[in-house]
Structure formats: C-alpha cells, structure tokens
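Below, each structure is written out as structure tokens.
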Structure P
Amino acid sequence: VRNILGIQAGYNGLSCPEDFQPIQLTVNTVRDIHMKGGSILKAGRGGFDAVKICDKLEKMGVNMLFTVGGDGTQAAANELYKEAKNRNMQLSIVGVPKSIDNDILFFDKTFGFDTAVAAASEVIRNGWVEATSCEKGVGIVKLMGRDAGFVALNAALASTIVDLVMIPEVPVQLDDIMKHVDNTLARKGFMVIAVAEGAGQELVATGQKD
C-alpha cells in the first residue's frame, strides 16, 4: 500500500469533501498519534450519503475503505457496501469495531472500552470522596451508556466502592431502590450510585430515551 488517506469528520469527509480535505497519512504524520487524545481525523456525525460517497471514492481511486466506529458507523458501512456492489466497484470495505460503550454485536470487547472504564472508575472514586465527606452523603455518578450499561457496570466492579448500579438493560424498580438507599445509609452512613445514562427511562413522563 503506497497511498493512505485519512478521511476527516467521519462520512462528512467523503460526502462533503470540499469542506473536509483528506489527510495524507505518512510515517511522520502518525508517529506520535498514540500520545494524543481524540483523533487527528476528528469525529463526525451524519453526512452519510451512499451515492455521493461511492462517487467520491471512485473519483479518488480508493479501492479499500476502513470504517472505524460503533454500530451507526458499521450500519452505514453496510449500506455503502450495497451501493458499491450494485456498481460492481473494485472496493473492499473493512469494518473496525470501535465503541466506548462496547455495544457492537459479536465482539467481547471493542477498543476504546477499557479506556472509558478506567476514566469512569476515577470519576467514581471522586464521587466516593464527596459522599464520605458528608453525613448521609450520596454520590451519584452518571456515566455514558444510553442503551448499554457495560461502562457503568465494569467501572463499578473495577472501583469496588459502588453500592448501587443502574443500567438500561435492567428495569428500575423505584421502591426497591429507595429501600436499598435507606438501608445502605443506615448501615454505612454514605453510599455511591453509578447510573448509566439510559437507565430508568421507563420512569420519565414520555418513556422515550433522549
């Protein structure tokens, strides 16, 4: 492989190339990217148009495309594959699962997940410090996880200091939770709760996830 391009801002970089120019990925360009947070290509949402993207890939002479991302990115890549197949394009599309939520089927662990758990564990420890500083203190830590509670659950296990974990996969019984809170405060004098952002949505007025 002699020519490797980095597409900026996700699919926007292919459907709107005039706004997001591709980056030539050379040895010098990528030498120290592991030392930097985020991505030198910048993340992006939306911008997916299979027809426009295939047109651009043909024009650029790209014959292999790596799609790095979660379920949305890979679902779009599948649509891109269908369009390329209809055109008989000489194009290989390789899906690389990357999701801090770890919510991609058929994979035990996606890269990015361990980093998210480590960061969440540190936040939980901060919540513990706050909770133990007050009489009957309750530290509530809200973590990512709209549809999957892997980060909250694994961070709680890693920290060993969480008294209650709420995840979207398990319906919330409010009475049971309040009893557990009362019992824990009576026993310990403080508690820490880790909540995935999608947990308890069935209790809100609309019942819809936001």
Structure Q
Amino acid sequence: LRPGLGAGVPILDHSTNLPARVAARAKALRAEGVRYVSAPVFMGPANARSATGTMLVSGPRQETEAVWSHLAALTGTLVNVGERDDLAAVFKLAGNSLFFALSGAAADVFAIGAGNGVDRDTMLQLFEHFVPSPALVAKRVATSPTGPVNFELTMARKDTRLMLEAAGSVPTMLLPSIAQAMDRAIARGDGPRDYAIFACR
C-alpha cells in the first residue's frame, strides 16, 4: 500500500488493531511524511451502507482535523478521543470487550432461568424493568477503593453462591470466575467494602 500512495494521500485505518502496532505504525509513517490516522468503528455492514453508527478517531489535532470532514461523512457519530495515536484503538478493544462481557452475563441470566424452568423469552422480561448502566457500573468499580459502601462484598458473595446454586446443572459462563475473584478479595480483607472492589485489582 505504501509505495502506491500519491503525495499527501493519508492512510485511514478503520480496523480493530493492537494499540502498540497502531502507535508504531503512526510513528514510522509520520517519519516518512505520511499521515496515518486510526479511526476504528462500532459499525456493522448496515451501518457502513447507511453512514450510521459510531467512529472513533485519535492522533495529533492537526492530522485528525485534516481528515475530519471525510470521516464524518462515513458515520453517524464521529468522536475524537484524544491526541494519542493509539487511544482510539484502545477504546475500540475496550468497547468490544464490553459487548463480549455483556453477552457472557446474558448467558448466566439465561442459565439461572433455565435452572428454574424459566425460558429465555420470559427471562428477557427482566430487562424491561432492570437496565443497569455499564457506565455507572464502571465508575463504581473505579471508585470502589475509596467510595461509599452501598452493598458489602460479603453479601454480594452470598448472592453469587445463590446464583450458582439456582443455575444448578446448567453451565454458567462468568459467575464462577466472579465468585473466585470475590473470594480472593475477601481473603485480603475487603469483605466489608463495596462489592465492586472485587473487580478493582
């Protein structure tokens, strides 16, 4: 690709990539006078066809501003996350990890239902009334070392045991690892602290 580029033609990278590779690539290409901008997307094929969804971009302001109008035409929401070359790549991987973690959590919700003879369609009714915010949960984890105690870890561990018992012979995906992490946190003396401390290493 590089040898065929005309003078002043930028490289816009929409792929999901390892942040370290993005940073190294940006540095190397910049030294050769080539503008390389990481712009990963949260978009499926339908979003790409209709220019909807979300695109992230990061890098030096002068370089991102030079391609901003072009990128904005390709997506519904374009977000500049900062001047670090690799920050958009970091956010993209983190965002995808949240999708996967929530999918695993949904599997455990269905397992608890299945262990008690409740089908998936019925279990989905839970989310008509209970919709926890991932952003609020993340903030709770981040502040758990110094934040208020609203739900003690020891009580949360008891509930986790009940969840696993309720699922019975139906395999769960995330709950066993969560239970182990809670046990480690309790062993180091965090039992009286807010439950989210188990996820704050």
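Just so it is clear, none of the values below were taken in a lab; they were calculated from the coordinates. These numbers come from a predicted model, not from an experiment. Cβ atoms are built from the backbone, for glycine too; each structure is taken alone.
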(request) Name the one structure among P, Q that FRET efficiency 1/(1 + (r/R0)^6) of positions 36 and 108 (r between Cβ atoms, R0 = 25 Å, to 0.05) of 0.40 was derived from. (result) P
(request) Kindly point out which one of P, Q the value 0.20 was derived from, the read-out being FRET efficiency 1/(1 + (r/R0)^6) of positions 52 and 124 (r between Cβ atoms, R0 = 35 Å, to 0.05). (result) P
(message) I have -16000 for helix-only ellipticity at 222 nm (-39500 (n - 2.57) for each DSSP H run of 4 or more, over all residues; to 500), calculated from one of the structures P, Q. Which structure is it?
(response) Q
(request) Give the label, chosen from P, Q, of the structure having the highest value of distance in nm of label points 7 Å out along Cα→Cβ at positions 68 and 100. (result) Q
(message) When volume of the Cα convex hull per residue in Å³ is computed for each of P, Q, which one produces 171?
(response) Q
(request) Work out which structure the value 4.4 belongs to, where distance in nm of label points 7 Å out along Cα→Cβ at positions 4 and 172 was derived from one of P, Q. (result) P
(message) One of P, Q was used to compute distance in nm of label points 7 Å out along Cα→Cβ at positions 20 and 60, and the result was 2.5. Which label is that?
(response) Q
(message) Matching task: 0.95 is the computed value of FRET efficiency 1/(1 + (r/R0)^6) of positions 12 and 116 (r between Cβ atoms, R0 = 41 Å, to 0.05). Pick the structure from P, Q.
(response) P
